[in-house]
Each structure stands twice: as C-alpha cells, then as structure tokens.
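Rule-based calculations on the coordinates, nothing more; no lab input. What you see is a predicted model, and the numbers here were worked out from it, not measured in a lab.
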Structure I
Amino acid sequence: MKRKYIFVLCPPCQGSTIILNLLNSSNNVSTLLECNTWTGESQWLYKKHGEKEYEQNRWNPDYKLDMELVDKVFNIYFNKNKEIWVEKSPPTICRAKMFQDYFSKLGEVYFIISIRNPYSTAHHPSPPTLPPTRLGGADDWIKCAQYQKYNLENLNNVISVSYEECCNDIEKVISKITNKIPKLGKIINNSHPTFNNERGNLIHSNKVERVIEKEKKNIILKNNIDLVEYFGYNIID
C-alpha cells in the first residue's frame, strides 16, 4: 500500500479542527483523534517518544525536529490498515518543507492550507511570537501568514481553503479536497455528529464577521497591507 499523508497547515483556531473532523469521516482515513492526544495532534506525542526539546521550540522555525522520530510516532499511533494518514499540528506551518522532504520519500504528500481574517482572530494563549506583544494577535497573524505564504508558493500538492469557507461553505471545502485527493472517497459535511465533541460545535459561523481590537491590530496590519491582501482580506479603517 502506497501511503498518502495529508498535513493540515493551519494556525491555532483558524480551521484545522473543522478540517480534521471532516477528513476523519472518510473510511480511508486515519487520524490521531483515535488516540488520547489533544485535538488529534502528533506534537503532543514527540516528547513521550524522546524529542525532549520540541515543545519549547515548536514555534522556532530553525529547530530541527527529528523526522525519523516523527515517522516512528506516526507508525505507532496511526491505523496501518488505512491508506491515508492525516495530521494537523499547528506548528508544522513553520517547518512544512521539512515534512514534505521527508515523507515524500515514503508516499504521496498533500497539504491543506487554511488561514483566517486577521480581524476576527482572538489572542491565542500559546502564540508563535515570544514574547507576545498582545496587540490583539495581529503580530501572531502576520508571522503565521508569512509561513503560509511561503508554504503556498513552495510546497507541492497544496489545497488552499479559508476559515470563512470552512464555516460558511463546507461543501466548497469538500469539493476542493476530494477533487485533489479522490482516494478520500466520501467525506461528510458539518451536519454530521462528529462535528460536535467535548469542545462543542466546531463550526462557529457567528465568529466569521466579528472584528476584534481593530485599532490595535491596525498598528501592525497597516504595515503589512500586501500580506493581508495576498490572502484576500482588506484593512478595516
């Protein structure tokens, strides 16, 4: 069996859990939702298997994660009877090329890249920037957007979606994914009960249009207009 690896590249709280649960509905897919790790992310398993420095360096793009250990973790926890393995640890966005270079030697590698309107994001408790400036998370959004722009322009087999599409047009997201990866077979939309778990309803359409700390965010966003517009968003005055 030629393995297919799908990596969901997404900053925290910008659509990855929706996408993972969507893909988990396929009979051909194995995810880490099947084991006891937070939100189906392999990043919380590396330390247990010997990668002692990863957690404190997970948002450091220069940190050389041991890819053989990652492969070992995958082979322990993913279902070997399933052809497609799906993983979604947010820090992978800053080292996705490393994952592509390693796993493309073992099978087919795909990336689903998602991002969210910077004005609707709230400050995340574990931000990529250290220390955080706490300007409503705009600094974190810019850093993650820079990673995502690089990923879109340098990775192979990319599927680009947005948080807004995940909340408002999940059928469009399904179509984008299954057209690129037909082997997924049938995946089902957000009416399915797997889209409700211990964290509540995963689809938050009411949060799509919200604007949080506009003035604080504009201090940073107005200095990065090209990046904001690259992802199809606009500055709000």
Structure II
Amino acid sequence: MGNVLEIEDLTVEVGDRRVLLGVSLTLGQKETKAIFGPNGSGKTSLLMAIMGLPKYKVVGGRILFKGQDVTSMPTEERARLGIGISFQRPPVVRGVTLKDILLASPKLKGDEESALAMARRARLAEFLGRDVNQGFSGGEIKRAELLQLLAQRPDLVLLDEPESGVDLVNITFIGDMINELLDRRPRCQYSRSGLIITHTGNILDYIHADRGYVLVNGKISCEGNPRQILATIRAGGYEECARCLS
C-alpha cells in the first residue's frame, strides 16, 4: 500500500520567521503517528501547513497527499480530497450552529436523523442548536471537533493536542472518539491515517500510535517507538532531544 502522506524537506515561514526547517516524514495507509515536541517547536505549524492555511507559507519542499502534490492547493480543495483537522484552539463560529456544520458535510448530505444519532454518541445532542463552540467547555469543544471529523470522514486525520484542556473525566471519552475516527477493525469500510500532535504524550494512554517523531526548533531530532520516545522525554525532558539534534 502506498503512502497517504509524504512530506519532503518542508520549510515553512510565518511572517518573517522560519518555523519549519527541512522536515520530512511519511504516513502510510491505516497508520497513526505521533509528533512530540516542546511548546513553540513547530508542531502546530506542521499541521497547519499540511492543511494549507494561508498564514503558513511553504518556501521549500513539498507535500504529497495520496500521491498528489498539494503544496500550492487551497485549504478547501485539500479538505475535499480527504484531509481533516481538529484544532487545538478552534474559534467560535457565530451564526452557524453545530447542526448546520454537520449537515453541510457531503457525507451526511443533509441527513438530520444521522446527524442527531452522531451527536448523541458524542454527548452533544443538546448542543446542535448552538453556535459552533459558543460557550462550550474545553472537553465539549474537543468532542465537537471530533464529531465534525466523524461527519466528514477524511482519509487523513490531523489532531492538534487532542488532550489539551480536557479533564480526566473527558479524556477517556475523547480517546474513544479518536479510536472510532481512526477505526482499523477488520473489514471496516473506512480506514484512516492519523497524525497526532502531543506535548505531554498523555493521549497515548488511550490510543495506539505506530511511530513517533520529536520536533525541536523546527527540525525532527529523532523518530522511533512512541512509547520509548515518551519514556525518554519524561525522564530527561526535551533538552535531551535538543542535544541529539545538535
């Protein structure tokens, strides 16, 4: 099976600052990979560049999705091709209800009964009539983001610190939703690949990652077994990863 995502020597600027410096990685079909790194290391910038947000300007390298070069493609085209993202801090969308955004998904095609069933599974049925993220708690925002991805059913799922701002009561449920989203059960109709950003690594207590990368100062310092990487980070901090890079 070919790679779903190939990032080749990617260099990205935000304003006049380079936030990624020659990053390369691949993600195969049905694979989930985790990217660790300290705050400000470029983790979120990587996901935003893959998604094609205009603020993140690619000045070197390229991004391939299912073999197609999407480096210069607008965000909405990438979404149509099958890339979905859950933001760490998504905005409030005033004037658009959660129900509106679910029914706008081409996969649901306006099916209100299916939208209600999905919202019930996400414990968000009572939020369907509210503006997206308006007055939501941290856990409710994360569940709403994952609910939208479940409706979209993308081939590539980008998750930016899904455990951030989530209490211990919600994180198990968030983990269950991510596992549903990245379903790899035998004969599953939809098999997705995932790239998960994490600072603490706590989300790995609830989901499985096949491989891990450490991003420090815009560069990948190492890759390997995500559990081993996490144990090293917890023992010595990200300073050890920075020493490996230098």
Structure III
Amino acid sequence: MRRLLPEPADHVTVDTAYGGPVGSVDGRPWVGLCMVASIDGSTVVDGTSAQLSNPTDAAVLARLRRLAEVIVVGARTVREEGYGAPAKPGQRVGVVTRGGRLDYESDLFTSGAGFLITTASGAQDVPDHVDVLRTGAEAIDFEAMIRALPSVVGACRYVQVEGGAALNGALFAADLIDEINVTTSAATVGGDGPRLSSGAPPHGHRFEVAQLAIDEQSFVYTRWLRRRD
C-alpha cells in the first residue's frame, strides 16, 4: 500500500495505516463506518460486497475489527454476509433489527457475541441467551443506543459500523459517524445497488481527509474525519 496523505510513503502496512481510530469524543464511544464501494457508487454486487473487495481491503476490515470493542450491523447484512462469531475475544456484535428475524442458533449468537439493538416493542420472542438493547418507542434512538453500549458490553472506546445502507443513513441522520473508512474498488458495476447510505435526510456534514492510500490493484483507501468546528 502506498500512502499519499498525510505523510507520503512508498510502502506502509495495513496495521500501520490503520493504527487506531482517528479521534475520540467525550461522553460516548467513537463511531467509525467501514465500507467498500465501486467507482460508480454501489456497495454490493449480487447482494454482497465480496466481489468489490480484494485482499488488502479484507485486511483493512479485519484490522479495524480488531480495534473495535463493538461492531454494529444491520440484520439484513448479517443474513446476507453470513456473520459468525467474531475472531477477537470478547468482542460484541450489535445487530440492528425491528422484527428480530435472525438465526439465534448461529455461531454469532450461541457464542454470546451477538446481541440485538431494537425498539421498546420490537423483536419479541428473543431467546434468553441473546441480550437485547432497546431504545426508542417506534424508531430506534441511535444516539441513546451509542451512549448505552457500555452498559451492555462493558468498556467501549471504538464502535465499528458495517452497514447496510439504511443503518448508515440513520446514523448519518443522527450525526453519529465520527470517521468514515471507505475503500473505492477499482471497478464500475452498474445495476441499482445501494450507495453508502440511504434514507438520511438532506444534510451538510463536513469531513476532512485523514488518510489517502492506494494499492497495486488501484484500489483507493480513504479515511475521513468528521469536522465539528
């Protein structure tokens, strides 16, 4: 990987380039979004992100997962991408869902890592071995959810969000995304796949480039920091 910003370097490892979150915030965990997208904006091909990725992108995702205490992901993404128990010991995976249509006998939940994030009345009939974090009456209160995560998972400094687009949109709407880690796949794919987010109302959140790198396959790796000045 060749880094162009902030300090140019002909070769940096993924672990060096992604040494930690790019910031912190008082009163709640730092929230980072990690996604891969094609040049023309799609985040999936045939329903998953696998065909957009390459080994370096996979290594970036794995590195950021190792940094996070909690991964937050939508139920549809869990089903389509086949989420299992995380590799990092003690890591928790919060699955955002309204109806709770999930396989509670999968490794994700039987390992004790998976838990649900839903509304006060959502996702009924959840097995006893699955923790549930409920915020909001008719819609999930995402700010309250992020602030409440330490009460469910313990010490929590960094939360990684992994989509899908509707979850990303809800977090953008609540202005809870502190950093964006996006890989631009060196391809166009056409179709009508979802963009990085959907459903967020128009807004003008400003970000600045914290890092820019490129690999030998022309995949581009950017880290963006939310400007709150």
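If we compute Kirkwood radius over Cα pairs in Å, for residues 5-60 alone for structures I, II, III, which one ends up with the highest value?
Between I, II, III, the highest calculated value is found for III.
Here Cα extents along the principal axes in Å, for residues 77-148 alone has been calculated and equals 31, 27, 23, so which of I, II, III was it run on?
Comparing all candidates, it corresponds to II.
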